[in-house]
1. Given a value of 70 for percent of Cα pairs over 20 Å apart, calculated from one of 1, 2, 3, which structure does it belong to?
2. Given a value of -500 for helix-only ellipticity at 222 nm (-39500 (n - 2.57) for each DSSP H run of 4 or more, over all residues; to 500), calculated from one of 1, 2, 3, which structure does it belong to?
3. Comparing Rg/Rh (Cα atoms, Kirkwood Rh), for residues 10-49 alone across 1, 2, 3, which is largest?
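Derivation of every value follows stated rules applied to the coordinates shown; laboratory data play no part. The structure displayed is predicted, hence computed values, not measured ones.
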Structure 1
Amino acid sequence: MTKNTDTVTANEFREEKTKLENDRAALNEKLQALNTERERAIQQLTMIAGALQTVNHFIAKIDPEIGLEEEIDLPEEK
């Protein structure tokens with residue numbers, strides 16, 4: 001906008017409006033891209049959680065942990 005006068009023309013307002021609309025469009029595009037990336041990250045976290053659950057299941061089957069309070073029956077040696 002013109003700094004030397006106290007008046008602003010309609011064309012100056014139109015130019016400013018165009019700049020603001022372009023800025024808004026660019027930010028909307030950026031926001032869409034960020035939302036897409038966020039959704040991908042959520043999917044990856046979900047898949048990793050499922051993989052961890054599967055790995056924990058196999059670990060528990062192969063090498064079960066025994067609680068400190070549990071009694072263990074050891075076979076007697078002959």
Structure 2
Amino acid sequence: MKIIKKGREQKGWSKEYACTGKGNGGGGCGAVLLVSENDLYMTSRSDYSGDTEYFVTFKCPCCGVETDIEGVPSRIWSKLDL
């Protein structure tokens with residue numbers, strides 16, 4: 001493939017997600033949101049054996065419910081603190 005004219009450099013990351021409450025007991029309001037990397041934070045859950053799972057989560061500005069999401073690039077995961 002040949003580049004005819006370079007485009008602008010991509011700044012940040014964002015994707016549309018619905019507020020579902022997935023991974024947090026449900027109860028989301030169904031709002032469709034454009035979630036950016038600045039809206040995300042890491043959450044975790046531990047089971048009885050002591051194993052811990054980590055999730056990327058956002059909080060809905062409409063209802064306040066947290067939703068765990070997938071499809072977040074690894075470069076974003078590495079920026080998030082637990």
Structure 3
Amino acid sequence: MDEVILEEVRTLVAEQLGVDKSIVTANASFEEDLRADSLTLVELLMALEEKFELPDIPEEEADKIKTVADVVNYVQAKKAAT
């Protein structure tokens with residue numbers, strides 16, 4: 001897992017969800033651990049698209065993103081493909 005991307009994702013998640021960065025770990029679940037609802041998750045994904053200059057994340061891909069590590073892996077895969 002790319003540690004630089006992980007740190008950028010952790011910072012963005014903490015800001016977007018209004019939580020302390022210390023609880024935003026790679027294994028943290030957005031819904032279970034970070035208490036994000038579906039609207040908040042949509043806003044978070046939009047912020048990630050902007051931050052990492054990603055194309056729109058398709059709904060079927062977004063549905064697979066459950067943890068911070070899932071985001072990091074998704075960003076890594078998209079950056080590797082470009």
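1. Source structure: 1.
2. Derived from the structure labelled 2.
3. Largest calculated value belongs to 1.
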